[in-house]
Structure P
Amino acid sequence: MTVGRFLVRFTALVAVLLGSVACATTDSPIVPSNPTPPTTTSPDMPAQSYVLPLGGLWELPADSPTGRIPSSVGTIEIEGLGAFTFDPLDIQTTRPDIFAAGHFSVFDVVAHLGNKDWFTLDYHYKESLDTHVIDELDGRMNWWYRAYYSGGWSEINAYRMDMLPYKDGMTIKLNTQPEEYMGRIYNSFAEELLRKSVNLGRVVIPEVRIGTVVHTNVPVSAHDFRDDVLQPGTVTALDVLLSLADQKKINRLKLTWYSSSGDAAPVDSFRVGQIDDGDGIYDEEATDAGRWLYETGSLEFSGFSGSHICVPSDVRPIVSPEYMTWYWLGSPA
């Protein structure tokens, strides 16, 4: 079965199920009005920690750090075509419903170069998958990508290309993939939309594991900790922890802002340094000997088969993942 036929059949199933639920849909992402460029933080800012709740509130102070807008010339490698350079200041996002002014996704780099006729490119936004799909690039189908930030490494991913935030120093590579593999990825996206529809448009994660504790059917709402990069109302992986805190299931969180870390620059994100949920296991702050890592997505791609990718939780938009796991790496705290 071709990917095209697979998507037609699966989309038809989703359409029937969506029709039974009162959930408004659109043919393209909803565009917020009057975006304003964010104010950015100095790149020389040292690591800065925040322990929440702060003054009884699960909020960051108004003067908390913000990320830099991409401004350095970048490069993307495309199978069979070679490397292309681009100026990030020229790129407009195809997802203004997700990204704040000046920020954009890995897919936006591809769309920008295609629109400039550096290669032939056909793509469209597919509502039933909540993502842009590359129909053909250079006359070929079934394109997917690998991308990682400065200081990172190549890793398999099954995450929407038009939701992964671009940063300066990023490595991006596009390759063609087996049709069956692309069908599995698109299937996982469609299942997320179906799950969200069944929950009347809300993000509800069937299973969230934090160390040894398991939470089921966790409703998640946006907290807008990173409205410098993402549009208000965008739900992120970090919002899962903040929502559990709202539900009195987490007592304390420590978030530390890093502008850079070792060879990684820029980082411009918060790292989760403590999750105190009262179970007495790994409740203390992270140290050099151990820290928290996470993954989220489809169980079919769990672990390093696609769900575990090195995208900071505060800038990783989520749609309606099947699971999330936070696990402690290293010696006990």
Structure Q
Amino acid sequence: MTRRNREIIHRGRDGWLFLIGGTNGVLLQYRRSLAGWWHLRRWARLIEARAARAQALGIRYIHTIVPEKLSVYDDRTLDLDYDARLSPARRLARRLDRMSGFVDLVAPLRAARDGAEPLYRRTDSHWTYEGCLVACRALLRACGAVAPPDIADRPRFPHDGLWDLGDKLPDRPRETVVNWAVHRDASRAYASPLVESYEAEGRAGDLHVGAHVIYRNPSPQADPRTLVLFGDSYAHFAPIMLTSFLAETFREMHFVWSSSIDWGYVERVRPDILMFEMAERFLVRIPSDDFDVAAYEKPGMQKPARQAEMAPLV
């Protein structure tokens, strides 16, 4: 495993690429250790504390971890020495199996992985719209909500590109993916000056932590509640992926790109639902929950650090 972890990308079967190294030491997270046990225990306690704090405010707390491709498509790796059953997301789910607000995404994604459409892109670390919809339906069940009945029938279009894992290889393999035009009823009601400045400069793809937007949905079929989501690129501030599905479902949806929660913001908005979403590889860090949305509401500020570039707290 040590040799493998020096590599960043694993070439699996039929052109499937997997992130195994990098700053987060992805493959190293799939092993048993006392330090890992204590680390996941700290995560469980943080999640329970968040849920209790939200409940005290009259808010439902939903927490989920987006699995790595390694956790879902272990059958498409090639002679890779790891055990997908030791996925940190799976182990955390077992710890919190009695907590109604913790939504395990590993199980539903693994159950659907052999369907006609892939749930993750072959040459990217992110899920496809099919995978995102599987996850969204699980999250909505926990919220007591239902997506629009035609959500899976929204227009689709092919998009050829060089994606994040392929871009790290010398031959730079490209892939044509199928994107969905989910966004229809909801519209963006607010974008922070930071988001607007990056978009105006054509650099929206460079913006990550600190992005803050609000969507509103006037459809009479929309769930009348307000949802605040602290998440990352699997949701996004643009009307794509998980953000698009949630914005099309709820009357009002706030997105903040952060692994830490700004409780002051939550108390000001007082949403019906507070949701937290994060990629499994970022479990290596315990967030401090001292995020300040207002500190990122400035145009022209220097590029915020990616979560993957921040020093691990383990």
Structure R
Amino acid sequence: MGIKTALPAAEVGLYSLVLSGALAYAGRGLLEASQDGAHRKAFRESVRPGWEYIGRKMDVADFEWVMWFTSFRNVIVFALSGHVLFAKLCTMVAPQLRSWMYAVYGALAVVGTMGPWYLLLLLGHCVGLYMVSLLGQPWLCLGLGLASLASFKLDPLISWQSGFVTGTFDLQEVLFHGGSGFTVLRCTSFALESCAHPDRRYSLADLLKYNFYLPFFFFGPIMTFDRFHAQVSQVEPVRREGELWRIRAQAGLSVVAIVAVDIFFHFFYILTIPSDLKFANRLPDSALAGLAYSNLVYDWVKAAVLFGVVNTVARLDHLDPPQPPKCITALYVFAETHFDRGINDWLCK
């Protein structure tokens, strides 16, 4: 590992000044481009009425973001609020059973969202990797885990497995791939940990408690089995000093980020402009630079909001989840090891 040293304050200030000026210049060009294209025919599908009282339309090209905060908002709030409520009651009444409460509530939420057959499909993957872990061969566990992941990307296996989902809805494909992919990653983490420590004798119940923890189930982040098991097994968890304040601060930052994105999409149509290549080809270089940078930052904000909400709930459950992804502006190397810290922990294990 290299030695890390802080840059001089004057140098950091100079870099920040140059970056701020460049972003302001690029943002001005992008704002003008958004205003010019607001009434184009190609923009009609994804630029919808927004703040009518000031004549602003809104970029709604990202259907996932729109679904999270419109039709699925109440479902998400209801499910996570129920999780927090039951977790608190269980911690007060029977703290030794809280890990079971997490698993049962998560499994019921999966059944309510995706149907019982989808739950059976995931249980099949869990049991398969658990059985292989009993052999104590890490290469076999990793091989089966990779094969299971591949089965959700290759036909006809993907078509067959997607048929286990009950009904159809807007985010069905996203939830299917998210729940399935993260399930395999979690099961692989469990299997490798079992092989590394055969003396600990982890059970299938431990795997199910780990996999069906609802806040992490569909969208992550990945928390390795050893960390999750050690933290969730604490009978009388104790919060560190100032922990509740940090939880409230994180929740507040998530709300601020959501509002900021909503405001941003009323002025900058960064997701719609790339869909009209004829219009994009006429943009000046400054606007194109702002467009590219804005899309990268939006991907980070989207992940940070998702992880922020989930991590807030996890911290209320006395867990220490992986930290949110780093802002790409602050990275000198853009890689998964820096962006998604949960995946990085999983790969390192």
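Side notes on the structure shown:
- Highest-scoring label, criterion being percent of Cα pairs over 28 Å apart, among P, Q, R: R
- Each of P, Q, R could give helix-only ellipticity at 222 nm (-39500 (n - 2.57) for each DSSP H run of 4 or more, over all residues; to 500), but the derived value -5500 comes from P.
- Computing mean count of other Cβ atoms within 10 Å over residues 189-196 across structures P, Q, R gives 23.1 for structure R.
- Of the structures P, Q, R, the one that 6.8 was derived from, the read-out being mean projected area of the Cα convex hull in nm², for residues 165-228 alone: Q
- Among candidates P, Q, R, the computation of FRET efficiency 1/(1 + (r/R0)^6) of positions 125 and 149 (r between Cβ atoms, R0 = 25 Å, to 0.05) that gave 1.00 used structure R.
Every number in this text was worked out from the coordinates using simple rules, so none of it is lab data. Everything numeric in this text was worked out from a predicted model, so none of it was measured. Cβ atoms are built from the backbone, for glycine too; each structure is taken alone.
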